[in-house]
Structure P
Amino acid sequence: MLSTIDRIFVSDCEGPISKNDNAFELTKHLVPNGGNFFTRISKYDDVLADVVKKPGYKAGDTLKLILPFLKAHEVTDEMMEDYSSKNILLVPGAKDSLEQIRSFMPAFIISTSYRPYIRSLCEEIGFPVENTYSTEVRIDNYGIKESEKTKLQDITGEIVGMPVLTIPDSNRMEDFSEADKRNKERLDEIFWKIIPKMDIGKIIEEVNPVGGYEKAKALGEIIEKKDTKRGKTMYVGDSITDVQSLQKIKDVGLPVSFNGNNYAIREADIAVLSSNAMITSVLAAIFNEHGRDGVISSVIKWND
């Protein structure tokens, strides 16, 4: 099937294509008690993004908060690339699905994941890395003093010893437990007072994870580069970082949630629940030939 229409396919990576949570897995593998450490930082990320709504902070910035600690535990670019390349876990059917889609439609990946992981994934599935957007990080470019390394290693243990923050149903900071308020204040001190005074603190300032805004911006760049329109774009996502991209093409293009959470489902015109990614290529083929309305008509018939 050849495309004679300027439609494009764009997808998130972790969720619709792979089963990895690469940043969590890297931290768990390369930092002592790294899994517990990452879980606590990830929940702190939720508090900053969803409760406090810290200016300049966005969901997914966990990926920059953990970097000083990876550096303190002597993680290198080569280690990140090596671990990622050996631990790719694909959604069944994802490789074949993308190959089929690329046979009739330009395809792109926009991911919050670190660049070394995306490079490894592209090599694994034969996808052109130049058609991807991801979080650029070169940890080897940043220096760290021995005193900073020791301090951050100690802080790693301190954070692991904290209970995971619990966000109350009210989503208001004043309703947090007193213990969680104290721990949140301590984390604030660590990330916004102590680390910025360190040489390695530059890495938090300079690395910009590809969150929701950046994904939507990248999607706009792809649409412009391919000289197409929002209505001729299919986007597949699964999480809060995909919301703005799904919204960008909602009601005109084809926003699809693949095994998505509530954030993604709310913004999607089609919600897929599947253990195999081949359904994505089926939807893309119909979209390529018949557009958004054709896909919706087909899905309605399937569900009758």
Structure Q
Amino acid sequence: MASGRKTVLITGCTPGGIGHALALKFHEADYHVIATARRAEVLEELTKMGMSAVSLDVTSSASIEKCKAQVTEITGGTLDILVNNAGLLYMLPATDIDMDGVRATFETNVFGVMAMCQAFIPLLIRARGLVVQISSISAVAADLYASVYSATKGALNSYSRSLRLELRPFGVRVMVAVTGTVRSRIAAKISQRLPEGSLYAPVDDLYVKRHRFSQETVPMDTDVYAAKIVAQAVKGEGWLGGWLGRSPDWYWTGGLARRTWLGQYFPTSWTEGMTAALSGNDEITKRIHAAQGNTA
């Protein structure tokens, strides 16, 4: 049992990532943290600090049900906060995507979130709790070679809008964390490479460099990001019917987040131009034209 403390369940807590940092910050806020990863043994550091560790594969219904049973035993059948953080970053040009990879990315980033919400909402209702969705600025801004990832985060945002309205009668809130660049090990986990015959073969080195974009473009330190998310999540329902002091519906943070938020109020060409400039699109175009024998 969680000894009367508020509880938070976080998916994707492998060391070096955002989920791990969130676990530490929620622990500092005196929450009983239930951290998950595909292999719970990688969370030994967290369990030594008094957190609970549970094995979880968000793409497996059986794994989710087993996790739910364990969480119910730990908390006594309630849950204050569910953080859907587990995710895959799939990076390939749209002309090179592999549909099995696309489906796997949607399984984790979208369908896994839906399955987790469906399973744990009954526990959240008992606590008038909060769902925190870890989204991305890629959902609203053009992101080179990330069409699949961006599509999953766009789907997550749309799902969360409807979910928020549907859960309102039950006192459960939904906070979407629109995340900019954050320092983590995510770039090291990108396994995709350009296939043979790719249209982008002339810029393969720039494609590989793009994998490191989030780590080289004004990234926010992971612990700073996690502290900001936790500070917003623990606010609760607020006062005056939630008009004051509650957790926000949308929270933008991380490198480039403010710029992207502002870009929503400008023509699309502004945000796409910003991304093109940051991505070295002129050099990409020059090389591809040269490879095609077209210097125009």
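Comparing distance in nm of label points 7 Å out along Cα→Cβ at positions 133 and 149 across P, Q, which structure shows the greatest value?
Comparing P, Q by distance in nm of label points 7 Å out along Cα→Cβ at positions 133 and 149, the maximum is at P.
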- [ ] Of the structures P, Q, report the one carrying the highest value of mean count of other Cβ atoms within 10 Å over residues 117-124.
- [x] P
Open item on the list: Matching task: 17 is the computed value of relative contact order in percent (Cα under 8 Å, 6 or more apart). Pick the structure from P, Q.
Closed with: Q
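A short reminder: the numbers here are calculations on the coordinates, not readings from a lab. These figures come from a predicted structure and were not determined experimentally. Cβ atoms are built from the backbone, for glycine too; each structure is taken alone.
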